[in-house]
1. A value of 1.16 was computed for Cα Rg over 2.2 N^0.38 Å, for residues 29-84 alone; which of 1, 2 is the source structure?
2. For structures 1, 2, calculate distance in nm of label points 7 Å out along Cα→Cβ at positions 37 and 133 and state which one comes out highest.
3. Compute distance in nm of label points 7 Å out along Cα→Cβ at positions 77 and 101 for each of 1, 2 and report the one that scores greatest.
4. Please state which of the structures 1, 2 yields -8500 when helix-only ellipticity at 222 nm (-39500 (n - 2.57) for each DSSP H run of 4 or more, over all residues; to 500) is computed from it.
5. Of the structures labelled 1, 2, one was used to calculate relative contact order in percent (Cα under 8 Å, 6 or more apart), giving 33. Name it.
6. Which of the displayed structures (1, 2) returns the greatest value of distance in nm of label points 7 Å out along Cα→Cβ at positions 5 and 21 on calculation?
7. Hey, mean count of other Cβ atoms within 10 Å over residues 61-68 derived from one of 1, 2 reads 22.4; which structure?
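Only the coordinates and a few stated rules stand behind these numbers; no lab work does. No experiment lies behind these values; they were computed from the predicted model shown. Cβ atoms are built from the backbone, for glycine too; each structure is taken alone.
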Structure 1
Amino acid sequence: MSGIAWRCVAFDELTVSELYALLQLRSEVFVVEQACVFQDIDGADGKAMHLLGTLDGQLVAYARCLAAGLKFTEASIGRVVTRDSIRGSGAGHELIERAIACLARQSGAQAIRIGAQARLEAFYQRHGFEKAGPPYIEDAISHIEMLRRV
């Protein structure tokens, strides 16, 4: 989707407004829209790189990028979210491509492991991720681990 401005920054580089916007978007989608009560603020944000996609001054896409060893042995991408108004535009695919690039800029080309909602398996396969384990339930939603090799 054209027009989205992207920024990948460390936690300490986020403005207060950006932090509020990303927490609000994550809550809007993961808690309210998906009707899932879970501990979103899990202590990992301070160690992560944060990929923000804004359009006309509004946060519309976000992903949290974690270095190897923080969540999995490999690097990881999580809290992947797009605002409802831009879904279907291709912005989600651009978000994943940019998250992969953000991790590569930090530590070079590397394997990336994710805990994906099982319904999104085909979406992540388009970006080189392969199923890497059996389905499991997390926060009442079916998930699968997926791995993108170098």
Structure 2
Amino acid sequence: MSERLSVGDPAPEFTLPDADGADVSLTSLRGKSVIVYFYPAAMTPGCTKQACDFRDSLDSLQAHGYAVLGVSPDKPAKLAKFRERDGVTFPLLSDPDKTVLMAYGAFGEKTMYGKKVTGVIRSTFVIDPDGKIAVAQYNVKATGHVAKLRRDLGLD
């Protein structure tokens, strides 16, 4: 079980391949606010809904100075299919060994359908321009999460 992050903690640095296999690093976004969200699996109903909600809010989020990154254990080829199928317009990053998921506390024990399982904990983080955690949300709902995050950030 990985440790959960709190507001004010330094955001764990990472470099992960995107859907095209190109490396994307958190340090390359220093000076911007970055929303990093972790989701269990590309092309599943909940993850598709969440990605499409971020896609549909992207222009507004970017206008307020936020970059968005989605991270899952999926391989880049699956992420590319997901991006193409659903018109995802922000980077989807691949973390198959779950190193980054664990660094953010987004992988561990959770309850699914009343059973304890180990897997990706749907989580969202806002990282401030200095690389500190500004928002840490665990066990978020796929549906309605982006609208709630926008409200939490004062963007509505």
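1. Numbers: 1: 1.23; 2: 1.16.
Structure of origin is 2.
2. Values: 1: 2.6; 2: 1.8.
Result for distance in nm of label points 7 Å out along Cα→Cβ at positions 37 and 133 over 1, 2: largest is 1.
3. Values: 1: 1.2; 2: 1.9.
With respect to distance in nm of label points 7 Å out along Cα→Cβ at positions 77 and 101, the highest-scoring structure among 1, 2 is 2.
4. On the way: 1: -6500; 2: -8500.
Computed on structure 2.
5. Numbers: 1: 19; 2: 33.
Going label by label, the one that fits is 2.
6. On the way: 1: 0.8; 2: 2.8.
By distance in nm of label points 7 Å out along Cα→Cβ at positions 5 and 21, the leading structure of 1, 2 is 2.
7. Working: 1: 22.4; 2: 15.8.
Value 22.4 for mean count of other Cβ atoms within 10 Å over residues 61-68 corresponds to 1 out of 1, 2.
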